[in-house]
Structure P
Amino acid sequence: MKLHRQVLTATLVAALGPGWIRVGEREYRENVVLTPDAVVPGWAPAGFAALTSTDFAGLLEHAPEVVLLGTGVGQRFPDPRLTGCLAEAGIGVDIMDTRAACRTFNILIAEDRRVVAALLIE
């Protein structure tokens, strides 16, 4: 069997802790959006309680096939009207705690999927 070294060019979550997330070598202490090739800090700066449909509409510019919403330490469900623009565009939304969203993001990136993770960091 011949083995080939695979170099991932994707943005992977390396670690996560209370109030921070590390993507590659860089640590973030604010809500972020992760795409296969970028980290966009400053998403939904007021947190879960202040989420708006505009926060979710902004995710459309990344052309995802699926959006992972990491809601912090626990799983919380936003009002479905907030994510309606994603559903109308045929984009799946999976809601989970941020730790699970990070794991799922890394798995989907390894499968070469066009995934976007919107992560709330508490």
Structure Q
Amino acid sequence: MTAEHIVARLMSYRVRTGQETAFQEDVATVLQREGVDFEREYDLGPGRGRIDFYVPALRLGLELKVKGTVAIVAEQLQRYATSREIDALVLVTARTRLNHIPQRLGGKPVHLASIASGLL
């Protein structure tokens, strides 16, 4: 499994994106259905914060966003990218304005999972 595979699978589902709690629950369900082992609210250490999902086998972080500007989200992802535990990031969002996030931050790839809103 790769980051690209996870992005493709996430994009094949309709999930609730209006509220972060439901969004996180639905993404967790998708990851479980797809057989992805992950940790939720993974602490990347001092000054970096907690990323929504961490896939240890791929050293991949997934951050879900229902709001925020490109600049604010990019700054947050940049902090995550400084972690030695992260090799790549995935931004999961239904907000089209966030489709313009940089493809690399901190020298690490950033993948975009632009997902449909709706029911799982």
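FYI, it's all coordinate maths here, none of it is from the lab. For clarity, every value in this text was computed on a predicted model and none was experimentally measured.
Looking at Kirkwood radius over Cα pairs in Å, point out which structure of P, Q has the largest value. The structure with the largest value is P.
State the single structure among P, Q that was used to calculate helix-only ellipticity at 222 nm (-39500 (n - 2.57) for each DSSP H run of 4 or more, over all residues; to 500), giving -9000.
Details: P: -5000; Q: -9000.
Derived from Q, not from the others.
Each of P, Q could give Kirkwood radius over Cα pairs in Å, for residues 51-90 alone, but the derived value 10.8 comes from P.
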